[in-house]
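Each structure below is given as structure tokens.
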Structure P
């Protein structure tokens, strides 16, 4: 072969290769998309989906959706499997240029899976919720910062109360009110679990059970625009979402035992009541008894929480969610005052595990709750949601303990008895949600009205100083027989209150990346006249503005918001006999940051900076006159990091920096000081791994919390020291049963909450859960 022939052959061979490459590249491909739901109707987020015997694989989004692009025309088997569910396979025929849509629902199974098994819990990255914005809005589309704590994470941590659960939220710290309810602090302000399924609830005196919690949502920033002043604090809102009935029969029985005599049984029973599955029923119930780590104290609770869903038509769905939670326990001791020179609890010479009060000074409360909802779909884009809620908190009696420390060893003891107390909260709400377009601009609209009515009774009794003891010598705890003869009974009238609200919110999508949220609420608050106290009528206007730009479509968004919260304040009597009509106390927040959901939904993070200013705060001048010109500023950083980098490995972490200071006050000496109960730095993290192949079903978890120094009073005279506590768990999780062991406070650290109350030392829990 001569040179020219060789060169020609090489050229033709190169052309042939290029033609083959271009042909392969230009081949007409198809597309597969769809959604995956679990048997209870929830979107299955973070699920791995594969096309068998190919390289194709993906992960479902928060709403359960998935998509395969550039799929070669052929016949495939799509496979989805989830621990505890039957393996699902479906044949898919892909043709040129076409998009194949398939929707898949997983069914519960009691057998071990032999196919591809993925992580059996809902992804921690999922932030799907209709409550934060009161409309379907993805995290990346929402200009508000919020955290979501799923029940699967709580099961992994063997969380037996709401208090330990909420500490998974960035910057959140929890403690028990002296009255017995749960208090949660973040962004420098305190609140309770004041929302239940988006409606008002109460936790000031009766507490809340974790056994009916599907998830806990922590909304950051003043949220009065959509939730009102009775639900929102200046720091935000904590919303508990309850478990709902679903279409498959399933029973879960759980037993937990542990330190300090803990014995706990919980049952979750679900079944359709009709063959066509239009009537669904679910019952959650639990009983708990445990002792305090102190030498006196106990906690006993009983929960019954039945719920019902009736799918009346394709358009109308009715639901009823009820709950009765009864408690009998002892309250924590509250230090009223500390002598000069006493700066923190380590200065006090009382033994860490010794109580100054006996546990026959107990408390009994009951808290029935009713939540009803009617959802009617006018069309695919418009629906009406009518809601009713009733919270009926009753305190039979509640003994509360108080101390006044005169020196490191000498303390005065006092007791108060609250009750009977009855608080009734009734709410009616109507929401209209819709989606429409004006030209190329898309709208998601919410319009709502809310009527709130409250009434109650209040009885109270207290003692003077009962005695003074030296805690370094032998002493007897104060008992009921010492207290009752010395109580001075008092009764206070509780005025009826009513609030009528109207609100609207419009999320305007100018492009597929740029959107704005415009919201406004009008509240009319009326407090009725009672005895010699004048009633009053007050109107407040609360706006909310937000802006979102998706820097990388469905992966990275920049956001900013202006949010408003408010508190109604009643008129006060001045020393000269005049009455000062107070304006609503407003909180205004400005915030900006970035949200990321990347790597096929394996990473979710939020970083933001906020500034909250409290205006119209009241103060008292040296002459005793009330003046409304106080001011407080809280500013800081929120950072949340959640990752599922590989199957079985989960990481949740958060860091919060907060600087909350009194800018103006009637007491000039505290101006510039930090607010009480507002630590500067708060850190939380939880890492867990469940083995996927070798040692399959075995897993472990490790986490911790750091809380900075917290002042008890604004004069910064007494504080709770900073602390770090760590926990670890080992578990073996199969589809039909789960065994877990948890070790809390591994280093047996002595630490105190911002009230100066000692917290639980090292302890352990053992949990066995059976799924039928």
Structure Q
């Protein structure tokens, strides 16, 4: 008889508790070697101290011993001997089973561990909490009540200790089941599934190291992928790659900004640098031969940076990307000759790759202290993280990021913030929460021409009007590449329709309310129309009307910009799409800002909008230099100005950080934490016209009958006809697609036009129910 820990492939492969534990220990020792090698690389031998490694090791040894209980073995092991007396006990106690993590805690020999490893009471509690919660399962009886100590003790005495005797004899072991003190060991997660301590943060910081690494090692020792490849003891971490040589080869000589990042690779760094100066390459030099996460606000910019780094600087086999559509994109890579996408996707999600480009929500939602997110900060403890364009985020997300960076710093990880403009309020809270001594001197670098003069790129004109000058826009489009950016989708559609009446030959519209396949095509078209590469520019002129989705996501370069007034950071991002890497020497505007007041205060906060207008007027009708831009940001986001009135920008960040600091462990479930982080209240919709077309082609019927790769191919085709929009629009959705795994897709009755996308008007041919009458 064996005591089984895992069963794979419908029981064709089994793994005993002994085998599984041994794999964890091997994986742990390999990881220790990895850490030692790459800590030495940065002359830092304290990433994991001895006590942390000892606690992780003990957690690995004990975490699954509770699986020897009768109920678990009966469920997983068909050959396990039946015991009617123990069955009767569970029935009398009204318990179906007990999570094995709880029972594994009974193997913690407190006195022995204190003597051998010099653990204190808090160390024991952290160890027990990590083992107890290594799977997020509630200890409930059949009536959904928490199983109290009295009933738990009976299970241990009659079941666990009985099977322990057999286990010791079978494997020639001398394991000790220490019930004494079990109630104290289970304090975490025992009352209302939350931990109530005097200093939640300090306990949590220590807890996430042990539980996070236990989860990583357990996963590595457990996972079989579709019978194709085992992720495990040899691939917990792929060896990093140092891109320094490739960068130096490409650039001949690194510039002042890049040199500064390289020289401070062992520190937390904040760099303010002009667009086109080579911040990305500088960030790679700072990261060096270290596990690295490169974060950006939007998927499109992630795809672009990933391709740029992969094709120019990094080992293609050791870089990956992660966002909401990454799995679908990896399938495309596979078709183009890349590796098996399913393996790559799972390995990426579990951070096997040494360099991952991702959105911040993929990793930073651990700030809500949800059980199951500990592997993120535990990984960041020995990693470097790059935050690009931090000013693009809302005050909520900025607060989450600052708190997350505090955690990373306290754990021993390193961060780099790089941006073209940095609001002083961000610097203020970073220094307040992380400590000025923990951040290298903040440096500013400007792009210069061959004569070492700072490049001038923008001449602005502020126009206090609610309507664009359409005559001027249409005239400019005759010999220029013109970009029009609106604050809302609705306004962009209105502007596009007006400009169409001017018989402009080349005019296009791009926003978030096009179906996926149309949006992808439009994104390619706009990059081809106005590429940020002088060698690829063609003498084609016209207009692209868009929304803020082009601010930081697309590497484009237009000749003129006409834009709704927005917040200061957004305005500067929009300017960055014009004369992106070129000098502008004319004594006339190429940036036209209109005070349309559209999207206020729903899209942009009133306080920031008002300060942005107040300050932009100082630079009206003149060249707006790179130094002026940082000065402008400093004026708008001045600490004293922002800290005025109720519910202001400053107070929002401050209160959010304080809330997170004192937030209870497991106060929010993991699935809710990710939603809360982005504060995105969106739904996936398919316009009814496409639903009818796909239904006529029997696509949904084919999807139901298909399997494997064919099913995935059909799903991808279906998703090409969808888009993500605000949950507000669910009122314009009649129902959802009823097929399995497609229930999250709403069918909307709003009109869809190939030229303008989804409008706010009801489609004349839509099936409308009583809600719309």
(message) If you rank structures P, Q by mean count of other Cβ atoms within 10 Å over residues 169-176, which sits at the top with the largest value?
(response) P
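Identify the structure, out of P, Q, from whose coordinates helix-only ellipticity at 222 nm (-39500 (n - 2.57) for each DSSP H run of 4 or more, over all residues; to 500) was calculated to give -1500.
Among P, Q, the structure yielding -1500 for helix-only ellipticity at 222 nm (-39500 (n - 2.57) for each DSSP H run of 4 or more, over all residues; to 500) is P.
All of the numbers you see were taken from the coordinates with simple rules; none came from a lab. Everything numeric in this text was worked out from a predicted model, so none of it was measured. Cβ atoms are built from the backbone, for glycine too; each structure is taken alone.
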